[in-house]
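Each in structure tokens, the structures are laid out below.
Values quoted throughout were computed directly from the atomic coordinates according to the rules given, and no laboratory measurement underlies them. These numbers were taken from a predicted model, which means no experiment stands behind them. Cβ atoms are built from the backbone, for glycine too; each structure is taken alone.
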Structure 1
Amino acid sequence: MSILIDAETTFIVQGITGREAVNLTRECLDYGVGAKIVGGVTPGRKGREVHGVPVFDTVAQAVEHHGEPIDGSVVTVPPAFTKDAVLEALDHGIELIVIVTERITRGDTAQMVERARETGARIIGPNCLGIIVPDVIKMGGIGGPARNASQAYAPGSVGVISRSGGMTTEMSSTLKAAGLGQSTAVSIGGDAIIGQTYAELMPLFEADEDTQAIVIYTEPGGRMEKQLGEWVTENDSRLPIVAFMAGRFMDEMPGMSFGHAGTIVEGKEDTATEKIARLGEAGITVAERIEDIPDLVRQGIAERKGATV
């Protein structure tokens, strides 16, 4: 099993004729069983094709051509036009939107996320690389070309959630090298406002029988770790969670911003030290080094199995 996407998921690529989107489309088509990309959208380019995918001027045209609802969209349009593209997708029944675009204003992101919640849809991102179910399907640029993605990801029982697209692949590759595959890996984006947080994805992994553990990559700034800890405690999660906290040096450098736009430390609660403590209080193990993650995952799974015997 998996979360969010599977072999039957259909999606479009908005902004498909852009250079990045052309490459992304090829990567998704080549990976696993081959993504079901049923159309692309670039205003003024109707009638063209990108790697055999028909291009339309609007999402409405893509949906009409497909003849039934489309599950998702990968949005790669410039930041000034992203909000309109996302709202158009939501207005035409698309329920999963992966926003690759970065440098979107907080105001636009807030409006997109609010509209998605009103319609019951999910946004992954912005400023993310997307979702991958190893050897099955990827939606977005996660893992890069199909050959590289196959080297880094393998089917398994560990769910991966990361604010960093690159670290999603790095942690998954480390797990694979240790003989641990992934059920689904999700690059959620590093901006201050994003569509889905750790806590919002946890119920999906919790319900996935094939997922036995979770690995997360996190950074200073924001309150997502607090929300995750509260969710784990309140719901008595069955899943052991191992976290890797980057940017610990920031605690010694007040006012510094590290990495992503979301790593703005606004108060003591946002520091790496406080976050590590909060995660620990919720029973979440924090790895000192990335290479320690596989052993900690195995230990967590073994402890949970022992507790249920």
Structure 2
Amino acid sequence: MSVPARPIIDPAVGSPATARDGRATRPAPVRRRSPRRRARWVGLAFAALPLGVYALVVLVPLAQSVQYSFYKWDGVSTPTWVGIQNYVTFVTDPVLRSTLGHVVVLIGFFAVLPIVLGLFSAALLTRAKQPGMAVYRWIFFLPQVLTTVVVALVFKRIYAPDGPLNQALRAVGLDALTRTWLGDFMWALPALGLIGTWVTFGFCMVLFISGTSAIAPELYEAARMDGAGAIREFFAVTLPGLRGQIAVALTLTITAALRTFDLVWVTTHGGPGTSTLTPAVALYKAAFQNPQVGLAAAIGVVMAVLCLAVAIVITRVAERD
């Protein structure tokens, strides 16, 4: 007389697990989520709300802007499909095309000049181990604390016909150089560019000083042992060591020049004529003064693509060995 097989409990289903021949079988393995996978789902759950808000306030308006850029629309009446005509207008219209040339000039003042001056100042301040250097850093960084509107109002007064700049020129006998700086077709754009230089110079300098302090002192000692002077030491050690900081400064300053609006709007409104018109100001005028929402959206899309392209190119170049 055979003894029946002793059933075992299958933990997966809670019932005896036996084979057809009466022998007990091994219970099916229970699948358990790994801690890493569980942590990933928890992280996604926490990020769901911020991602939803970001999509609502950034991605959805961006998609709508791209959609509007293919229509001729005044913001009220029924939009009319025009395809890429708005983009063609932005490239072929002489006034709108000139805004890109103005941006190139502003990049020289907003990015190139502040970075060169910032590198030079950072090299001097790091080599001069004198007390009170923090005060100089604070003074140069002060423009970053002020809002652009405040800076624009201050310089609008400085550049005024009876402002401090012209008064200083008259005081030293240079009356022939006095002019209405923001009302001069030739000098208005460089005058605005110098404001941008004053604003971004302190940021670049402080960024480079922090990067210089992270360079190993042994590299400077090795350069001095090889007979390197101050200039050669700068180009052989300091400049390569600041590659990442220079990339950050270039990205932020160039995109700031591409997006310049409040500085121009408060000081010149794009004038005199169109000599200081920038894409951001042209976008504002197209959207609110001359209701051409489609053209304004096309300008915004083009500038967004340019800013993204600048950031990608600078990052790729900085990451190369």
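Thinking of 1, 2, which structure, once volume of the Cα convex hull per residue in Å³ is computed, gives back 123? Of the structures listed, the value fits 1. Work out which structure the value 12.1 belongs to, where mean count of other Cβ atoms within 10 Å over residues 212-219 was derived from one of 1, 2. The read-out comes from structure 2.
Distance in nm of label points 7 Å out along Cα→Cβ at positions 124 and 148 was computed and gave 2.8; which structure, 1, 2, did it come from? That value comes from structure 2.
When helix-only ellipticity at 222 nm (-39500 (n - 2.57) for each DSSP H run of 4 or more, over all residues; to 500) is computed for each of 1, 2, which one produces -19000? Could you put the intermediate results ahead of the total?
Values: 1: -11500; 2: -19000.
Value -19000 for helix-only ellipticity at 222 nm (-39500 (n - 2.57) for each DSSP H run of 4 or more, over all residues; to 500) corresponds to 2 out of 1, 2.
Can you say which of 1, 2 returns 2.0 when distance in nm of label points 7 Å out along Cα→Cβ at positions 140 and 300 is computed? Of the options listed, only 1 reproduces it.
Here relative contact order in percent (Cα under 8 Å, 6 or more apart) has been calculated and equals 14, so which of 1, 2 was it run on?
Values: 1: 14; 2: 24.
Only structure 1 yields this read-out.
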